[in-house]
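S.K.: Pasting the structures here.
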Structure 1
Amino acid sequence: MKKKLKKIKININKILIIFLFFLFIFLCFYYLIKYFLNNLNIFLIKEIKTKEEFRKDLEYLKGKSLLDVDIEDLYFKISKAHPEYKDIFIVKEFPSSIRIDIKTREPICQIELLNKFYILDREGFVIDIKDSQFKDVILVKFNNFKGQLKKGFKINTLNLNIAIRLIDEINKNIYIKKLPIRFIDVSNPLETCFFIENTKIILTEDFKKKLQTLEDVLTTELKNDLKNVDYIDLRFDKVYISYRKQI
């Protein structure tokens, strides 16, 4: 019985030695091939296929071996430097090209903080910062945000989510979205409002229905004239219209 156990032990040792030997040979062979391929000019990056305005940021890749490019690391560097990019697709195209397809985040609104205007996408990511108000993007006001903002920062507040839902419904209403909307105010959690020039529009949830009611009021009762209208309150079943006092 003892002799049998000893024989099995000797066989295991032999197998382990043989395995380590072939592993060593394999690794040597692998690194020799990799070294050889890396030194072939055929695999050096000669072309970067991407957007023209982004290509200059990737010029440092030219001349490097395509085999040495770590796609995951490159993705991390690009996404960190460009938070305005929503999706980044990187493909090695052998023998000497790399393709980078980019999907940019679309601006949906902007907020003002410390005399700066922060452009946001629908997920709340800061995608750009301007010194003046950005044209054709609705300004949103809310007063419960504290802290500093920078590109890539994500704002996740109930107020902003409400504002984005309202913007979505405004964009679906062909009539309302053409109106000169100055800004949306979601500072008060009990009411949401926006301003058409100097007229305040007050409403609550069910934005689609409320905006349709607003369209009916503007086109029928007010005949598209808001010059003397102070506010329109849509929070209740009955619409309340307040007119400015004439001096």
Structure 2
Amino acid sequence: MKKILLSLIIGTFILSVGNAQSLVIKDKTGVDVSGQTIDHYCTPGVGFVSLGLDVYNVSETAKNVKVRKNDMALVEGSFSNICWLSCYPDFILETPDPLLIEPGSFVTNFTGDLTYGSIQGTSTVKFTFFDMDNDSDSSFVVINFIIGTLGINNNVSLKAATVSNAYPNPAVSVAAIEYKLPAGVRNASIKVNNLLGNIIQEIALSNAEGKVTLDVANLSNGVYFYSLIIDNSAVSTRKFIVKR
């Protein structure tokens, strides 16, 4: 019995270490924004905006890090770019070359860029940083590029919106998510993406609060992201795992 208990403890420890995230994203003030949604306000009119972030390797081994982007919502006439070693065209969704980050070190040369026109609104882009040799070892940030005042629904306090962690996590066949919407929301949904940024599911939310159930029975084992979308803006993005 003692041997079995010891084996379970060791196995749990190894699993927890294996699932530990090596990469941490911080803004230029040093605030950890990993897994968070950032609102970045842009001056109306034809223009360009760039948001810089620092990426830390908090593990004990060097990591070859690449960046993947997912254009979750783009205002007409807008396009996004990854700048990581080089600045890539908007059709490049994943950086072709990794950047080596030594253990305990960080890099400061990432920017998420948006070029936009005269149409106001909110463009939402997710940037995921991942270990090239283990893409489940990743960290992401979602940026709302808010262009002018039309990108903001002044009747809605988005900070009042909540979305829970998915459960169970890891999931086998289904995963449940609870949510609560503020008053004045015009439309809302839960959107599920895979690591490549492809939309797997999207569930419209018709009630002010409740629970949605994701059918994950046909999904491959791996890491997935889900976002609470309110009036075309990603309010919160979280991660869950499918494992059988």
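S.K.: Computing Kirkwood radius over Cα pairs in Å for each of 1, 2, which one ends up highest?
M.R.: Result for Kirkwood radius over Cα pairs in Å over 1, 2: largest is 1.
S.K.: Moving to a separate point now. Tell me which structure, out of 1, 2, gives -10500 once helix-only ellipticity at 222 nm (-39500 (n - 2.57) for each DSSP H run of 4 or more, over all residues; to 500) is calculated. Each step should come with its number before you reach the end.
M.R.: Numbers: 1: -10500; 2: -2500.
Derived from 1, not from the others.
S.K.: If Rg and Dmax of the Cα atoms in Å, for residues 129-176 alone computes to 12.7, 37, which of 1, 2 did it come from?
M.R.: Values: 1: 12.7, 37; 2: 16.7, 45.
Going through each structure in turn, the value belongs to 1.
S.K.: Identify which of structures 1, 2 gives the largest calculated value of relative contact order in percent (Cα under 8 Å, 6 or more apart).
M.R.: 2
No lab work stands behind these numbers, since they all come straight from the coordinates. No experiment lies behind these values; they were computed from the predicted model shown.
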